[in-house]
Structure 1
Amino acid sequence: MYSLKNVKSFDTDDGYAFSATIYKGKEKIATVENSGRGGCNFYHFVTMQASLDFKEFVQTTEHKDDFEADDSYVEELFIEWEKEKTYKRWCKKAIVFRLKTDEGEGFRTISPKNKAAWSDTLKMMYIAKIKAEHGDNIEEILNERYV
């Protein structure tokens with residue numbers, strides 16, 4: 001429902017600082033920033049209604065009882081954004097997949113020794129090989145998210 005775009009972040013002595021744009025679907029509803037000095041987030045909503053809708057939605061999430069519910073929810077969005085960014089970077093260099101029988105949250109990777117030869121055709125060949133070898137035991141091939 002809500003997502004972050006235009007995220008900029010960096011580490012500070014007290015954690016991390018960031019700024020981002022909050023979207024509801026395809027509509028920009030706010031900007032959010034945190035200076036990384038241990039305080040709460042600062043929100044700049046496009047309209048008062050967007051602010052009310054956002055706060056109402058957060059109250060339907062697992063964060064509704066948190067002290068700073070809005071901040072907790074945005075932190076969850078930020079963590080998800082960071083994961084997606086990492087996954088996309090991995091997928092540029094390798095086929096990244098996970099089997100149903102794998103323990104933990106890790107992924108397996110397959111990449112060619114010659115990185116210069118890493119073409120879309122070669123990637124599709126590796127994916128086909130993984131599917132043939134592991135079949136129904138494949139939980140996910142991350143590369144298929146970003147095709």
Structure 2
Amino acid sequence: MESLLEQFFDLLFAAVIGATVGFIYDLYCLVRNKYRLKGLVSGFGDIVFWIILTVMVFSLLLIGNKGEVRFYILFGIVLGSFLYIRFLSSITVAVTLKISGIIKIVFTQLMRPFCFFLRLIFRNKYVKSAKTRLKALLSKLLAAKKLKK
């Protein structure tokens with residue numbers, strides 16, 4: 001039989017698992033809302049999400065307290081989830097959205113030169129060199145200047 005102190009630490013560990021469940025649920029909701037999953041795809045995503053979460057929770061319980069599932073463990077998981085959703089969920093969602101926005105901006109800026117060269121190369125149905133395209137652009141600009149004079 002476990003001592004009261006061991007049971008208390010098991011309860012705290014279960015609360016941490018519950019908070020982790022809440023965090024992963026927030027991430028799943030953000031992905032689901034971002035890609036607007038509906039209907040059959042949403043149902044399939046829900047089933048996969050809960051299967052993964054169930055395996056994760058029971059694996060952590062196996063590691064943390066030898067897989068024993070008692071009432072206070074279930075209570076700890078529910079309590080941890082409730083406390084996370086009540087106090088940390090809105091902060092986590094806001095920070096996650098801010099971080100994903102920054103990542104999107106950085107990725108867009110890193111891809112900009114690559115996209116510029118792809119547009120130069122594949123502008124028409126057939127490939128033209130960038131040098132030929134630049135010459136054509138310069139000649140148009142010079143012709144426009146001559147027309148203005």
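No lab work stands behind these numbers, since they all come straight from the coordinates. This structure is a prediction, so every number in the text was calculated from the model and none was measured. Cβ atoms are built from the backbone, for glycine too; each structure is taken alone.
Of structures 1, 2, the largest value of mean projected area of the Cα convex hull in nm² belongs to 2. Can you say which of 1, 2 returns -11500 when helix-only ellipticity at 222 nm (-39500 (n - 2.57) for each DSSP H run of 4 or more, over all residues; to 500) is computed? Of the structures listed, the value fits 1. Source structure of the calculated read-out (relative contact order in percent (Cα under 8 Å, 6 or more apart), 14) within 1, 2: 1. Here the criterion is FRET efficiency 1/(1 + (r/R0)^6) of positions 7 and 119 (r between Cβ atoms, R0 = 25 Å, to 0.05), and among 1, 2 the highest value is seen for 1.
When distance in nm of label points 7 Å out along Cα→Cβ at positions 71 and 95 is calculated for each of structures 1, 2, structure 1 gives the greatest result. Which one of 1, 2 has mean count of other Cβ atoms within 10 Å over residues 79-86, as calculated from the coordinates, equal to 17.1? Structure of origin is 2.
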